[in-house]
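S.K.: Each structure below is given as structure tokens.
Where a number appears in this text, it was derived from the coordinates with a stated rule and is not lab data. Just so it is clear, the structure is predicted and the values come from calculations on it, not from any experiment. Cβ atoms are built from the backbone, for glycine too; each structure is taken alone.
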Structure I
Amino acid sequence: MNFIPEFTIVTILLISIAVYIFTAPKYKKKKMKLLAKYRRARSKSLFYQDKLSSYILKHDAQNEIITPGVTYGQLLKELQKHHSVYLSERRYKRLRRNPILIGKNEKVIQEQEQRLKETEEKIAVLKVEKPRIKNGAV
């Protein structure tokens with residue numbers, strides 16, 4: 001009786017289980033951190049889009065220059081484009097389901113965070129009034 005094939009299969013199976021047991025918690029923690037960064041970047045992007053859009057509407061500033069060669073309207077379009085490409089809800093759902101995408105998206109999210117930081121610096125001077133609440137109505 002030759003038990004070498006069965007022994008080999010059992011050994012490979014046990015090694016696979018051991019690798020999974022030791023790497024799964026690290027992967028899950030890494031995934032949760034990445035998803036949290038994604039949600040924060042997504043929220044910032046939406047906030048800046050809203051702030052910029054409100055400013056443009058209130059001050060009719062679509063064609064005003066914010067930095068040399070860039071208007072408020074162009075900045076808003078760029079923010080919207082990057083949001084739809086890199087920070088969309090669809091991409092977030094795909095990221096949650098697919099473990100292969102975790103590693104690939106870390107750099108993308110860092111780039112988007114940097115882009116949002118630059119946008120924040122550009123629009124920091126905008127003064128947008130928040131709606132005032134009177135007697136429970138907006």
Structure II
Amino acid sequence: MERTTLALHLMLIAMGTGMSFSNLVNIRLAMIKGGDLAKGLALQRRTIAQIADGVIALIWVTGLLLLWLEPVTPSFWFYGKIAFVVVLTLCHGLARRTAGEMARSGNTALMPRLRNFIAGVWLSALVAIALAVIAFR
């Protein structure tokens with residue numbers, strides 16, 4: 001059970017990191033191109049973000065399940081990893097809120113803010129992965 005849960009957890013982390021990088025590339029392209037292309041890219045970002053909602057929830061569920069199945073001795077690195085997963089989750093929520101505001105108002109001036117939140121998701125995911133490797137040797 002532990003190995004299956006760990007494998008699922010790692011696959012979800014890979015998916016989430018890839019989706020956040022995809023959205024980061026997407027938003028940069030939308031900012032450069034604009035127009036109808038930006039509108040199409042917004043639809044793609046929204047779809048990826050909706051999938052990411054479930055992926056992030058499942059990352060939390062499988063992570064907590066792993067802790068329950070095989071408790072670890074918390075360390076500085078472990079707490080750092082958890083902190084960056086919280087930052088990742090917050091940045092995702094703020095990106096979703098900003099994208100929703102953009103969709104409702106049509107305010108494309110919010111794109112730099114959206115880009116920053118998406119970058120926050122991706123960077124915090126990378127740091128969380130690195131800290132997990134150190135914490136769980």
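S.K.: Please state which of the structures I, II yields 14.0 when mean count of other Cβ atoms within 10 Å over residues 68-75 is computed from it. Mind dumping the intermediate values first?
M.R.: On the way: I: 14.0; II: 10.1.
That value comes from structure I.
S.K.: Among the shown structures I, II, from which was the value -32500 of helix-only ellipticity at 222 nm (-39500 (n - 2.57) for each DSSP H run of 4 or more, over all residues; to 500) calculated?
M.R.: The read-out was computed on structure II.
S.K.: To test your reading of the models, identify which of I, II gives 50, 17, 11 for semi-axes √(5λ) of the Cα gyration tensor in Å when calculated. Mind showing how you got there, number by number?
M.R.: On the way: I: 50, 17, 11; II: 32, 14, 12.
Label of the source structure: I.
S.K.: Have a look at I, II and say which one yields 1.10 for Rg/Rh (Cα atoms, Kirkwood Rh), for residues 36-99 alone, as calculated.
M.R.: Checking each candidate, the match is I.
S.K.: Figure out for me which of the structures I, II the number 0.9 belongs to, where distance in nm of label points 7 Å out along Cα→Cβ at positions 20 and 84 was derived from the coordinates.
M.R.: The value was obtained from structure II.
S.K.: Out of I, II, which structure matches 2.1 when distance in nm of label points 7 Å out along Cα→Cβ at positions 44 and 92 is calculated? Each step should come with its number before you reach the end.
M.R.: On the way: I: 1.5; II: 2.1.
Here the read-out was taken from II.
S.K.: Now for a separate question. Check the numbers for FRET efficiency 1/(1 + (r/R0)^6) of positions 4 and 76 (r between Cβ atoms, R0 = 41 Å, to 0.05) across I, II and tell me which is largest.
M.R.: Numbers: I: 0.05; II: 0.90.
Checked I, II; max of FRET efficiency 1/(1 + (r/R0)^6) of positions 4 and 76 (r between Cβ atoms, R0 = 41 Å, to 0.05) sits with II.
S.K.: Matching task: 29 is the computed value of relative contact order in percent (Cα under 8 Å, 6 or more apart). Pick the structure from I, II.
M.R.: The correct label is I.
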